[in-house]
1. Output the label of whichever structure in I, II has the greatest value of mean count of other Cβ atoms within 10 Å over residues 134-141.
2. Work out the source of 17 here, i.e. which of I, II gives that when relative contact order in percent (Cα under 8 Å, 6 or more apart) is computed.
3. Thinking only about volume of the Cα convex hull per residue in Å³, which of I, II has the largest value?
4. With distance in nm of label points 7 Å out along Cα→Cβ at positions 62 and 182 coming out at 3.3, pick the structure among I, II it was computed from.
5. Once mean count of other Cβ atoms within 10 Å over residues 38-45 is calculated for every structure in I, II, which label goes with the largest value?
6. Out of I, II, choose the structure whose coordinates give mean count of other Cβ atoms within 10 Å over residues 150-157 equal to 17.0 when calculated.
Structure I
Amino acid sequence: MENIRLGKSGLWASRLSLGAMGFGDPSWRSWVLDYDLAVALSKFAFDKGIILFDTCDFYSQGESEKILGRILTDIIPRNQVVLATKVGMPMGPGPNNRGYSRKHILSAVDASLKRLNVDYIDLIQSHIWDPATNIEEMVEAFDAVVRSGKALYVGATDMPAWQFYKAIQFARTNNLTAFSTMQNHYNLVWREDEKEIFPLCLEEGIGMLPYSPMGRGFLCGADRLGSNRSTERARTDDWTQKWYGRPTDKAIANRLVELAKGYGQSPAKLALSWVLNRPGVHSPIIGARLNSHINDAISAVEMRLDDEHVAELEKMYVPRMNN
């Protein structure tokens, strides 16, 4: 597995990241893997060279972090892994158990360290964005986490570009910990970040970690579309149904299926290869459930679509007016 430095930082990560949203308690989401299945998948991914593991305190209300912590204690050497987690989502009742106040960030990081059973987090990130956030307070709080040794690097997720730039500039002006990464929603049927986030990250040397690079299964084949949703996640993931499904989205997905036949590869592999080869993309986060998903993703790293097919798929995209 190829490795890459995350932006301007000195931190190296694998060209693919394993997302642990699918680790935890199946009562939270029916497609979530329990501990035994998560162990087997994580060990397989690590043995194949994937070293960046991304989770969040909110996933299965902390159970994802607990499972990943057990894996790093018993199965995979902690010092050989880049461990990333996120804060910001509701973790209890009351207004101070969410968001990006100093109070919540510091308490959330302590809680994550306990669940993960580690001394430090490699990459601490904001999660679902709150546009009312006091950006200066958030940046100072993340800096305090790093200076305390509880985290090494700081990243963001899905912030509006103007607020992200404000955070970058505040950190720079005040000699606070710089942002190293942006975790953003990006795939062939969701390319809104090309408008502002991509140019900003390229200019500032921010490493991009796209999530849902295969559209949460939407771009994985005809059996995931319409009424044919053949997998548990395709049937039950409300975000897939909310984000994707426009006629133009389906046209891209169907064309991907046709092209995949010509390449002798899966549509998922073509979709992931497209993301991997976009400028500024460092380590897409894959939500694998089977070893075969890991193998397909790794083979996509070495694959490149013909230029004319790239141009054709990109020309089919219609921007979303509300983004």
Structure II
Amino acid sequence: MRRLLAGLLAAAALVAAPVAQAQQTLILGGSDAVGSVIDRANAMFTKLVNERAGGKLKINFIQGEQLGSDMQVIEQMMRGSVHVYGDVLDWYANWVKDLSVLAWGFTFRDMDHMAKFLESDAYKGYEEELRTKQGVRVLAKAPAQPRVLFIKKPVATAADLVDVKMRVPEIRTYLLLWQTLGTKPARVAWGEVFLGLKTGVIDAAEGPVLSAFAAKFHQAAPTVVKTDHVIAAHQISMNDRAFQALPADQQKILVDAAQEAMTWVRKQSEQEIEEVYKKMEAEGAKVMAVDKASFAQKALAGVETMEKEGVWSPGLYTKIQAIK
């Protein structure tokens, strides 16, 4: 009887005693091609967090499109079934309208220009809107790489794009931009672009140069046009409720790791871009530098329309141009 009582008391003590903190696993989703610079930045973030969290926090990075398209992954993150998302910032234009300007052609002169905008008070307000209204916290962001054009025929001016069947992401501003430039936009998932180009479903596509190289766009559409029409910004963001549920030390680990990954992605992108163009040429692609003036002028003609339609706030494009 005494042994039974002792056993019951011991069991009760175990129940009442503080339970050691279980490892918290966070799922990170991103739809970029495996091996792309964005994919590698996500992998770096994962490695940094897992090394620094002392076993109390772990990132499980699901690469490629295993969790779905970017829109699907973002919606999963907003619901909380995915905790962290890493890809280009442009996708959030679907929820914060002024971020649509990120996807408009020739908005930014270069990476430094974009970086200054991303540190501006105006931009910080967009992040706060995303957090308070959609429950998404941006941990860190940085300019990563220019978007360029992949097409099956030579291109000299914007006039050469008329009626071209063009793959465009599911972001309204991208659709409107390429319509303004004369193409016929088609919606094709990122992972299906190569096949779409090969089979003639589409004639052209555009994308961040390093990510598109990893997806082999240049093999299916061997004319690579250095339009640099959009500078893609990479970001790592998180479901805000999941972030707030973590202790302060783990929050700091996540933010610091995200910032380090973003610092790396910008430097690495700058180093790799010219090298990648050489690799494309070695694999049979023709890389073309064009006078962007005709493209920029035609795109500029659509800015007034964008603002009248409320795609972004009136005057925002001009304010960005004034950033020195």
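Each reported figure results from applying straightforward, stated rules to the coordinates on display, with no laboratory input. All values derive from a computational prediction rather than experimental measurement. Cβ atoms are built from the backbone, for glycine too; each structure is taken alone.
1. Comparing I, II by mean count of other Cβ atoms within 10 Å over residues 134-141, the maximum is at II.
2. Answer by label: I.
3. For this comparison of volume of the Cα convex hull per residue in Å³, the top structure is II.
4. Attributed to the structure labelled I.
5. Details: I: 20.0; II: 23.9.
Sorting by mean count of other Cβ atoms within 10 Å over residues 38-45 in descending order puts II first.
6. On the way: I: 22.4; II: 17.0.
Answer for the origin of the read-out: II.
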